[in-house]
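Q: Heads up, there are several structures right after this.
Every read-out reported here was derived from the displayed coordinates using simple, explicitly stated rules and does not represent laboratory data. Here the structure is a predicted model, which is why all the values come from computation and not from measurement. Cβ atoms are built from the backbone, for glycine too; each structure is taken alone.
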Structure I
Amino acid sequence: LDKAGEVVWQRDMAEEFGAYDIKFGMASSPRLWGDLLYVSCMHKGPSYVVAFDKNTGDEVWFAARDLPAVADGVDAYTSPVVLESEEGDQLIVAGADHVNAYDLLTGEQIWISAGLKVKSEYGRLNASPAVGDGVIVCATRGESCITVRAGGKGDVTETHRLWDYTNLADCPTPTIHNGIVYVPRDDGTGRAFEAESGKELWEKRLGGKEYRASPIVADGKVYMLSKEGICTIIEEGPKFKIVSKNELPGDFYATPAFSDGNIFLRSNTQLFAVGPANN
């Protein structure tokens with residue numbers, strides 16, 4: 001769409017690439033980088049990643065992504081992310097028990113790591129990859145989390161895997177900032193790890209019972225919003241210190257958004273804007 005809301009171009013993904021066969025519907029967000037728009041589709045039908053010219057809608061490259069996984073394990077609700085590194089920028093995609101890196105301009109696979117396998121036949125992947133400080137963190141449906149060092153070539157399952165962890169939340173994408181990984185769990189607790197070593201820096205009870213929204217780092221603070229509407233604000237860094245804890249009515253699945261000193265939070269029924277009193 002243009003600024004007036006008029007359609008500039010459109011593509012019928014199901015018609016061109018095959019109907020979606022995924023239990024809870026397509027939820028992957030497109031990723032814009034430069035003049036290219038990236039879309040991933042990982043389901044029980046033919047899975048792929050495709051790049052379009054953002055101005056014309058023309059297909060620039062297409063990469064089939066048919067990888068082995070059990071039952072619902074082929075379903076992924078993750079979104080592609082861009083990793084910026086000294087070795088070159090890459091498109092990171094996770095799903096079907098694997099995480100891959102693609103050349104942003106050509107779609108050529110640069111590296112691949114296995115290890116996201118979930119024991120359950122319902123082991124779909126919800127959380128998108130988190131990238132930062134040359135590290136990629138992928139969390140699966142509550143059962144495992146793997147961390148991969150950027151910069152490899154080919155199969156890096158044995159060469160670039162840094163550390164693994166278990167028992168995380170189902171949906172939130174971890175956040176990496178200044179060498180620390182922040183992630184909530186579905187028992188009302190939060191955790192922080194050293195991104196490089198996996199050393200646990202803290203594990204503390206936050207409030208609430210479930211987490212669907214992803215943690216966000218803004219203005220030197222970490223925001224963790226529970227499904228029940230409890231937002232715990234933590235001082236960024238290796239030491240755990242609660243700055244504030246606030247509660248809003250409703251169920252919260254969406255990750256908060258930040259703009260010009262304001263926080264926007266969407267519940268199942270309402271949209272809240274929180275900011276300075278004089279704003």
Structure II
Amino acid sequence: MNKFFGTGVALVTPFNADKSVDIAGLERLVKFQISNGINYLVVLGTTGEPATLTTEEKELVKKTIIKANNAVLPLVLGIGGNNTAEVVEAVKNTDLSDFDAVLSVSPYYNRPSQEGIYQHFMAVGDACPKPLMIYNVPSRTGSNIEVDTVLRLANDCKNIFAVKEAAGDMVQAMALIQNAPSGFMVISGDDAIALPMTLAGGAGVISVIGQGLPEKFAKLIDLGLQNDAKNSFTLQYQILDSIELIFSEGNPAGIKAMLQQLDICSDEVRLPLVKASADLHQKIQTFIKNYK
């Protein structure tokens with residue numbers, strides 16, 4: 001699965017002022033990634049606000065990205081939930097012909113045990129017609145996929161090829177990287193520690209900030225994959241403040257504020273999320289001005 005080494009981005013879903021899906025903005029966003037060195041795109045991940053999209057809007061988002069991408073970059077589709085039977089049916093029934101893999105978040109809110117998480121992903125992995133990447137993000141789900149559970153899944157389900165690891169715990173990340181079976185990918189889901197994870201032997205990142213700073217962030221991760229710590233950290237320090245900024249008022253409000261400053265799309269989000277404050281906009285504007 002070499003196509004998933006490097007920098008993927010979890011695309012936002014741009015909205016118009018009336019909160020409808022901004023097709024033109026989404027097309028600009030995709031083309032911005034393609035022209036600036038991003039390796040693959042994640043569609044309808046958490047950053048894409050799928051929780052507040054209708055079924056019809058999700059289809060529109062998928063079709064728009066597929067068309068704008070024109071088969072240039074690999075595509076990963078987010079399909080997850082906390083009802084195993086529903087997720088299994090979704091991966092079976094969704095048209096995945098234009099997608100290279102599926103990203104599935106650990107069940108949230110009902111907080112299953114490690115055995116429950118294991119059985120959930122075994123069922124989804126066995127049903128999924130495309131390679132499956134599992135997603136660990138305890139800050140959102142309320143439960144951590146422990147190292148032993150990830151390793152069980154990596155060894156027991158041939159269709160599970162990677163974990164997007166966003167626990168923010170370098171010790172856990174290193175344990176995964178150290179003990180993962182050959183060919184299993186540990187991908188950072190945390191922009192702030194994506195470079196350290198990559199230098200430790202990870203496969204790169206699925207990034208939020210990357211869609212706002214694609215050329216710089218993709219180069220940073222490429223240098224990390226080449227074990228060039230000195231030059232990669234030089235780039236990391238140049239953009240470190242921006243990572244803190246875009247998450248300071250929640251995701252995707254911050255990255256949408258940056259994308260608005262870059263004239264790619266508006267900063268509109270849907271309730272219960274709210275737009276970035278004027279203060280954050282000013283800070284992001286200052287960063288971009290100095291960054292350029």
Structure III
Amino acid sequence: MSTAVKVWQEAVELPTWLTGKQDTHPMFLAHRVYQGSSGAVYPYGVTDTLTGEKVMKTYQALYLENDYLKIMLLPELGGRVHRAWDKIKQRDFVYYNDVVKPALVGLLGPWISGGIEFNWPQHHRPTTFMPVDFTVQAHDNGAQTVWMGEVEPMRGLQVMTGFTLFPDKALLEISAKIYNGNPTPRHFLWWANPAVTGGDGHQSVFPPDVTAVFDHGKRDVSSFPIATGTYYKVDYSAGVDISRYKNIPVPTSYMADKSDYDFVGAYDHDQQGGLLHIADHHVSPGKKQWTWGNC
């Protein structure tokens with residue numbers, strides 16, 4: 001019989017590279033462009049410098065644990081899943097970054113790799129490197145949920161992301177609640193960005209009805225999983241399996257739409273383990289992978 005899920009808060013120390021200060025006089029930035037979309041972030045300020053200074057910093061982590069999984073959450077860094085440990089196979093099933101070393105990738109500047117990042121209302125989330133609120137909810141069946149969220153001032157929306165572990169299941173359930181307190185509709189996007197370890201054994205797992213993939217804005221299109229033409233200026237004309245990380249030499253994004261299946265995932269043939277994301281395709285229709293390239 002499975003035991004009840006444990007939940008607790010614990011201080012953890014992580015090597016952290018410091019950023020410069022956020023702009024204290026936010027600008028409208030009406031014409032700023034960010035990754036093909038608007039870079040207007042008022043009333044936020046932008047952080048556009050990295051100091052290169054490394055310190056040991058203490059974070060207040062939240063943990064969820066059952067007989068199968070141990071999940072580490074960091075509400076101080078955007079409410080991300082920082083570590084997801086498979087207790088049965090003794091492996092991280094998302095990429096665990098044991099340092100906090102931001103790069104200027106996010107909409108407001110600082111962004112870190114690893115774990116699972118949750119992006120809304122625009123990518124890469126404005127508060128991906130900022131604290132969010134949290135609370136814990138216990139369930140009668142022994143499950144525990146950690147809710148993390150914020151009221152986002154760019155659109156005046158509130159989001160709550162829930163992370164639930166059940167006593168007898170080797171899965172992490174992630175749910176979202178989004179509220180619009182405005183008198184008019186607001187547009188937004190919401191997507192999860194899990195990181196996995198690359199390597200020669202890594203393979204993307206897309207549904208069998210995904211036979212073509214495309215770049216942002218459909219600027220480039222390729223057959224999938226066997227590419228037979230040019231994609232991202234790489235010659236795949238010999239017929240190359242681009243579901244395998246080792247075969248992609250340059251930073252590459254590929255997306256699929258209108259799949260009738262509810263899953264997308266990744267598998268590591270060397271570790272004989274992987275990650276599977278399950279979501280109703282009527283609500284979450286897209287499948288995507290981004291890779292830095294096997295360079």
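Q: Quick check for you: by mean count of other Cβ atoms within 10 Å over residues 38-45, which of I, II, III is greatest? It would help to have the intermediate numbers written out before the result.
A: Numbers: I: 21.6; II: 24.1; III: 15.8.
That would be structure II.
Q: Taking relative contact order in percent (Cα under 8 Å, 6 or more apart) for each of I, II, III, which is largest?
A: Result for relative contact order in percent (Cα under 8 Å, 6 or more apart) over I, II, III: largest is II.
Q: Out of I, II, III, which has the highest value for mean projected area of the Cα convex hull in nm²?
A: Details: I: 15.5; II: 13.7; III: 17.3.
Evaluating mean projected area of the Cα convex hull in nm² on every structure, the highest lands on III.
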